[in-house]
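What follows are several structures.
Nothing in this text is a laboratory measurement; each read-out follows from the coordinates by a stated rule. None of these values were measured; they are calculated from a predicted model. Cβ atoms are built from the backbone, for glycine too; each structure is taken alone.
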Structure P
Amino acid sequence: MPNTQDTSTTGEVTRLTRIALRLEYATVGWNVGEAVLTIALGAIASSLALIGFGTVSIVEVFASIVIVWHLRPGDRGHHATRTARAHRMVGTAFAVLAASLLVASTRDILTGRRPDESFWGIVYLAVTAVVMFGLAFAKRRIAARIDSSPLEAEASMTFLDGILSTATMLGLLLNATLGWWWADPAAAFLVGIAAASEARENWQEAAELSEDVERAT
């Protein structure tokens with residue numbers, strides 16, 4: 001006779017996993033729109049911070065897809081191998097992004113290039129911060145209940161997106177209200193530092209996953 005408690009627990013994990021997948025799909029959808037809109041607004045306003053933020057969103061879309069692979073049913077070893085490779089790709093993308101932003105923002109500070117104001121960019125980033133913090137909180141709660149470290153790690157990336165939204169918004173707001181033109185490249189510089197940190201963490205995660213796969217074989 002099947003254990004009723006085990007069956008109930010399995011059913012609850014399955015239900016929570018479905019919710020987590022919906023959260024990831026929502027994250028992907030929002031980040032795709034976020035990338036298109038913020039890059040467009042950044043190009044119009046010549047805002048390096050907005051363009052950089054939109055580029056980060058593209059990387060986050062890929063990270064969310066990796067987590068979908070983890071959460072969907074299938075061979076765990078196979079998923080671990082694919083995820084390790086994906087983490088290396090994400091880490092490389094973050095490293096390239098970090099280098100580009102750090103170099104470009106330093107150049108803009110030294111040359112004194114002044115971006116135009118972007119009211120709609122400020123408004124959208126404020127909304128994005130609220131959405132990302134909400135998604136991160138929901139993901140972390142589910143990750144703890146289903147014991148999913150990959151989901152918890154990706155929730156941290158979503159939380160970082162909220163922090164980056166806030167930092168970029170403040171940079172644009174200071175430029176628009178106080179004329180602090182350097183606030184925009186400074187915000188982009190902060191995005192670059194965060195991207196470098198994400199690159200390091202993704203490479204470390206890839207190494208750990210690869211070691212786990214080797215021990216299992």
Structure Q
Amino acid sequence: MTRHRHITRRRFAAGALAGAAIGAGAAKGALAQTLTATSELGPFYPSGYRGETDADLTRVAGAAKRAEGQVIEIMGRVLDRHGNPIRGAVLDLWQANHHGRYDHPQDPAVMPLDPGFQGFAKVATGGDGSWKLTTIKPGSYDSPIGNRPPHIHLDVAGVDSRIVTQMYFPEDAEANARDTLYSQLGADAPTVVAKALGDHRYAWDVVLIEG
């Protein structure tokens with residue numbers, strides 16, 4: 001994965017559009033569950049990350065205070081196309097901080113870093129395929145393809161299949177619709193939008209083609 005460290009935002013955009021189109025086509029068919037739409041890995045995957053990787057991104061050991069921004073909770077499951085839960089699936093999650101900046105040396109953004117924000121997590125699903133994350137809602141940011149709405153990146157690996165995708169927020173529907181990468185997903189776009197549960201809590205399932 002280290003080959004992605006030097007990808008620019010412009011190259012990411014081009015690759016992501018192609019990848020999203022392929023993923024959308026692969027997701028079609030008579031399935032018990034609609035497959036989660038895919039995206040490119042992107043330029044800011046933290047391949048050299050050496051910090052904490054627990055499921056609470058809002059607290060970092062030694063930091064003076066909790067991460068800036070709105071604390072949220074995300075819960076969901078990883079399922080196969082038949083709706084069966086996938087036990088032991090591994091989710092790598094990474095995102096921009098409250099200001100819209102990634103803790104990555106290739107991010108050219110001038111927004112401040114947040115020493116209290118973890119930025120990356122690695123979680124595994126339980127026997128019922130469930131997973132849970134505490135984080136902050138990421139900020140939007142400008143890119144070569146326009147303003148990117150709040151989103152969280154995920155690399156999800158089961159035993160026999162794996163996808164890279166992005167999760168979007170339902171309250172940002174207008175911004176999502178203007179986003180180039182989101183709009184390229186077409187009819188599969190709803191598969192990457194979380195469901196609001198109230199009180200800053202969200203639910204979102206990831207569906208892989210196999211377990």
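Quick notes
- Given 15 for percent of Cα pairs over 30 Å apart, calculated: source structure among P, Q: Q
- If mean count of other Cβ atoms within 10 Å over residues 94-101 is computed and equals 22.6, the structure in P, Q: Q
- With semi-axes √(5λ) of the Cα gyration tensor in Å, for residues 70-125 alone derived as 39, 18, 4, matching label from P, Q: P
- Here helix-only ellipticity at 222 nm (-39500 (n - 2.57) for each DSSP H run of 4 or more, over all residues; to 500) was derived from just one of the structures P, Q, and that gives -32500; the source is P.
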